[in-house]
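Once you scroll down, you'll see the structures, which are given as structure tokens.
Only the coordinates and a few stated rules stand behind these numbers; no lab work does. None of the values given here were measured: they were computed from a predicted structure. Cβ atoms are built from the backbone, for glycine too; each structure is taken alone.
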Structure 1
Amino acid sequence: MRLAIIGTGAMARYYAKLFDILDPVMVGRHGGPFLLKNGEQKTLVTPRFLPWSDAHAFLFDVVILAVKWPAMPLVREFLQDAPQELLVISTMNGMGQEEALIPPLAPEQLMVGITTDAVTAYWDNQAQLPAARVSAVGQTILPLLPHPFLPLWQKQLQILNLTSSWKFLSAKMVLRERWIKLIANSVINPLTALANVPNGELPRLPLWSLSTALIHEATNVAKTIGLSIDDDLSSRILQLCQATATNKSSMLQDIEQRKVTEIDAINGYIVRMGHNHAIDVSTHQALVHLIHMLSQQK
């Protein structure tokens with residue numbers, strides 16, 4: 001199986017090590033060796049690499065998208081020559097992958113799910129190499145699709161003993177889980193970025209009071225597409241903040257590193273869906289504006 005991992009950041013590094021027996025090719029801007037730190041163990045990984053300019057979708061059977069949303073134009077260009085049998089797996093944050101990638105892909109080629117794996121990129125001063133630190137090994141949930149490569153991919157997961165952490169559910173169940181993660185991200189990411197605090201400090205701040213309106217607006221939008229979200233979502237998000245207390249959200253890290261954030265694919269997606277269905281999403285809209293302003297100041 002010819003596997004490509006699109007991206008060279010934290011999650012891409014994690015997948016390159018996770019699927020190393022498949023000899024994957026990383027596609028992105030910068031290749032080369034890196035370290036993966038999992039617990040006390042550090043592993044040197046040197047995957048094959050292709051720059052965007054030399055990479056073509058027809059070279060691969062399965063593609064894992066492990067990039068952030070600002071790279072989506074490059075992903076679309078990469079997929080322009082995708083063969084009909086290509087299987088694309090995405091666990092990217094936010095929503096809107098289907099709108100962005102169909103076409104050039106057909107609906108049955110794009111498998112969009114979520115992961116609760118948590119990986120952070122850093123620079124290893126001792127080795128003088130880029131690195132990624134695994135802070136949590138969770139679950140990856142993907143929809144069952146009628147794709148010829150799916151049984152082969154499931155077989156590879158079985159060989160790698162990953163069947164307990166990579167789950168396949170109905171498309172409706174996965175969509176619901178995606179919305180739950182989207183809502184959690186729409187609270188934690190922008191609020192921690194605005195407050196400049198790690199996740200665990202957020203619930204102690206007055207800014208946390210916005211979480212009620214954010215959850216209410218987003219769940220109302222979800223209802224319009226037939227999804228019923230848990231009533232205890234507020235407590236679940238609070239528990240998530242506590243469980244990841246020392247973590248900096250990806251949006252806060254983007255702000256600190258003066259990178260483009262994923263706000264348009266998270267809160268921005270909720271705003272667009274809300275406007276399409278004439279639902280009030282003013283709190284989310286305010287956060288989109290504030291994060292854009294903060295990014296410009298940095």
Structure 2
Amino acid sequence: MMKEKITCEILNYNDYKTVINMVERIKGYNILDYILIVDNGSTDSSYKILSNMYCNEKTIKVISSNKNGGYGFGNNFGIKYAFNKLNSKYIIVSNPDVLFKEKLIQELKRVIKREDAALVSGTQKINGSIVQQRAWKVPTPFQWAFDELKIGRLLGVGKKFYYPSSYYKKAISQVECVVGAMFMIDAEKFLTVGGYDEDMFLFCEETTIGYKLKKANYKSFLLNYEYYDHLHSATINKSIPSAIKRLRILHTSEKIFDKKYMKISFAESILIKLIFHLSILELKIKSILR
């Protein structure tokens with residue numbers, strides 16, 4: 001039987017030092033057949049530095065997407081390359097600012113094969129603590145929008161689409177959406193549903209992928225006792241330091257999701273737009289009061 005190859009795909013944008021740190025940590029993992037670095041149109045010398053550093057490493061590939069088409073565009077570019085050029089059945093899609101052990105990859109592969117799943121993730125930790133919302137159901141447009149407002153959170157809007165803590169007591173849980181910093185995909189299944197939505201520049205990728213996989217009747221799982229550490233969106237915060245700008249990008253992606261997949265009406269879109277404006281106002285007031 002031909003070996004089922006695994007590639008770890010890492011997206012870079014103007015952050016080659018973080019990428020190098022990650023590659024140096026994981027390049028000795030025997031379970032990985034390839035490490036694929038995708039430079040997503042960096043405006044610094046990232047591509048040249050990374051290409052020169054790993055030019056003699058047969059299992060480390062450095063490619064360029066030639067433009068910064070966003071998170072989804074860059075990852076789709078890498079996933080297609082890993083599937084078509086490197087013949088990889090399974091792909092680890094990872095931010096460069098995460099830490100994980102080889103055992104996690106072994107467990108992800110075991111579960112994705114056993115369950116014939118499309119996507120499997122470990123549980124994310126930040127600063128040693130499990131993130132509050134490690135997975136969720138695909139929300140309705142209004143649930144999603146209201147959850148960004150403090151009043152919405154106080155009213156427990158998120159409880160309607162977040163799983164209760166008791167849901168994670170078993171070794172693995174079937175879920176709809178997972179945190180997107182590091183997970184394993186079955187490349188063929190992932191590409192069958194179209195991969196990431198490239199109309200979205202950044203954010204909302206996890207929910208959109210969750211929706212697309214669910215609609216295609218593909219399964220996703222979370223490993224509740226296997227972990228990886230995320231350095232709290234270090235890469236995104238470096239490239240987009242303004243919290244308000246990040247929120248506006250989030251809203252743009254949410255609007256694409258609502259219109260393209262949820263098929264909301266014009267009246268609903270106006271109401272959601274109003275909620276978005278309130279959440280930005282809330283953030284501005286919060287920054288003033290600091």
Structure 3
Amino acid sequence: MTRTTKTAIQGFLYLLPIWAIGMILGQLGLQLIASAYGISNLMELVSNLATTDPTPNELAGLKWGSLFSHFCGYTLVALGFSLIWKPKRAMDFLLLNRSAKFWTYLLLPVLALCLYPIAMQLYALNQMITPESWIAKETIALQEKLMSMNSPMDLLTNFLLVGLAAGLGEELLFRGILQRLLAQLTKNLDLGIWIAALLFSLIHFQPEGFIPRFLLGAILGYSLRWTGSLWTPILLHIAFNSSQLLLYYFFADQMSEQTGLELPIYLGILAYPLALAICFLLYKGHKKQGAIQANDYLPS
């Protein structure tokens with residue numbers, strides 16, 4: 001067993017209990033926040049969301065409780081692990097002290113918009129091949145209620161929950177930590193990316209959305225691999241989620257459950273080559289940074 005493999009195994013032995021503690025804290029906090037908003041039976045409320053609309057107070061409790069739970073289960077876990085695992089170089093370990101080229105950050109919102117119609121098409125395909133009994137109806141109902149927005153303040157709250165918290169926390173954990181440990185465990189950078197993407201999709205517990213999330217996870221992983229900076233997948237993830245929020249806010253009456261916003265067919269066709277072109281630019285424009293990141297994961 002190589003030193004790199006031993007390090008990865010030790011990393012997982014540290015990470016798993018920290019992750020469990022974070023998830024427990026998140027659930028306790030969710031229950032406390034829900035109670036503070038007058039929700040006496042959280043499980044019953046969630047199970048009835050498909051048929052019953054929550055009161056504004058209950059919806060606020062669900063949103064803020066979910067935000068706290070997500071923070072504890074992802075952001076706090078990632079930062080806590082990094083500070084324990086590498087107390088003197090946590091930022092370097094997470095690749096947060098490195099930056100991609102400036103033009104990269106200008107292209108990320110464009111890439112996020114290109115990925116939207118692709119993800120919606122894959123989601124529609126995924127639903128067609130997913131058995132009805134596998135569809136997470138309670139989770140879908142919860143997401144629909146959380147996504148409901150009637151004012152700019154609702155949009156801001158959802159940006160904190162869906163855009164910022166998810167984009168930051170999930171990337172810190174999945175790309176910042178898990179992708180590194182998996183690449184070291186398998187001694188293969190690409191395998192580490194795809195396994196992390198698989199876990200990223202599975203942990204959402206929505207079989208009907210497995211394929212698009214798996215693909216998104218892989219693209220996020222390769223954006224880190226190519227640019228050598230964790231800020232790239234973080235900002236891409238935030239841009240992708242935020243673009244969906246804005247579309248849902250401004251075009252809610254035109255949104256389809258299966259395909260999202262109905263776009264002109266030529267935009268859906270153009271999305272594929274444009275997304276590939278941007279990914280190619282990220283790869284070609286950061287070869288030096290990618291090589292440094294690869295050597296950091298798997299020292300030669």
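For distance in nm of label points 7 Å out along Cα→Cβ at positions 68 and 140, the calculated result is 3.8, so let me know which of 1, 2, 3 that is.
The structure behind it is 2.
When relative contact order in percent (Cα under 8 Å, 6 or more apart) is calculated for each of the structures 1, 2, 3, which structure yields the highest value?
Largest one: structure 3.
Assuming 18.9, 63 is Rg and Dmax of the Cα atoms in Å as calculated from a single structure, say which of 1, 2, 3 it is.
Source structure for this number: 2.
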